[in-house]
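The structures come next, written out as structure tokens.
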Structure P
Amino acid sequence: MLDAARDCVLAVGVRRTTLTDIARRAGVSRMTLYRRWPDVRTIVADLMTREWTAIAAEVAPGAREGAGTVRERVTGALAEGVRIFREHPLLRKILDVDPELLLPYVLDRRGATQDAFLGLFEEGIRAGHEDGSIRPGDPVLQARALLLVVQSFALSAPTMTEDADPALSSGAFDGELRHIIERTLAP
């Protein structure tokens, strides 16, 4: 059902998607959908959580064990996650057609995706405290501060880029994000 919702949103956006459209595409009755999701926004919230936490799981430092300190792995994972997230088709469609859908998650409250990200960030920060590669501090505060930084790069960086100018390209901002994260976490 979430796959059907994804297909509908990618085709016409959130506002123009109906539970009837999703049910038809999923091959289920509307009542089947209504039992689990009362409206389109609720199913889209679950869809965003599924899609975007999958990115986090893919790039999480634990999923990419390798050389380097925890700080280096966390920095790389966050920068790569922001790049992938920024290019994600669902995010692109929502930003292009229904950007107001994201405003509550930026201005009013945290969503399930943000809470999942915070859990992963805190885990990485605690591991960095243990190996000494991340400066001491409250891991909850540090994780929340990092989320504010990466969220701004994920959602607002395209307003600052000028791909015709290599110094202001998306890649340049990705490098700047790496630098900011590295300096923020360094002991």
Structure Q
Amino acid sequence: MAKSEVIPDVIDRKPTKSLTVTFPNNVKVNDGSELTPTQVKNAPIVQWNADPDKYYLLVMTDPDAPSRSNPEFREWHHWLVGNIPGMDVGKGEVLSAYIGSGPPEGTGLHRYVLLVYEQPDKITFDEPRLTNTSDNGRAKFSIRKFAEKYNLEDPIAGNFYQAQWDDYVPILYKQLGMLSKND
């Protein structure tokens, strides 16, 4: 994470544990591996060493929006689930529904960072709930500020991959009601 500058762009310290992230068709994330938007269009299975009696928060964020050289929308969050009991993401509270990677054409590789935070207890979140059919409210997110707001310490587990534009991106943009350069 330090070599790819996830530290300091997203977090200050590397999580102590790895996060196992597996997309459909057994596509695994491996500390900065390159995947395609087509491979990550559906939500992954995420696993970490969880205490079944604790609650966790999961985030997936892109610090490279619209590009790594011009990150004016840093961070664009793709997924945010809180109050996850143990490791059961499906029983967590979805604050932002999963949206796959959609780097604009010609912007090169984007980093997609997945992090898990241990919550001190169940949290009453006052965030708007975001669906996967709009991009509203996703830009200029800061997991640092979010974690501070809800008294979360450093993430306990993390992983990331990189992706660049492929022919799935226009389909995603249409789902979000966004126009691509070619529309």
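All of the numbers you see were taken from the coordinates with simple rules; none came from a lab. Model, not experiment: these values are computed from the prediction. Cβ atoms are built from the backbone, for glycine too; each structure is taken alone.
Brief remarks on what is shown
- Of the structures P, Q, the one that 55, 40, 31 was derived from, the read-out being Cα extents along the principal axes in Å: P
- Between structures P, Q, the greatest calculated value of relative contact order in percent (Cα under 8 Å, 6 or more apart) is seen in Q.
- Structure from which -2000 was derived, helix-only ellipticity at 222 nm (-39500 (n - 2.57) for each DSSP H run of 4 or more, over all residues; to 500), options P, Q: Q
- Label whose coordinates, when mean count of other Cβ atoms within 10 Å over residues 19-26 is calculated, return 14.9 (choices P, Q): Q
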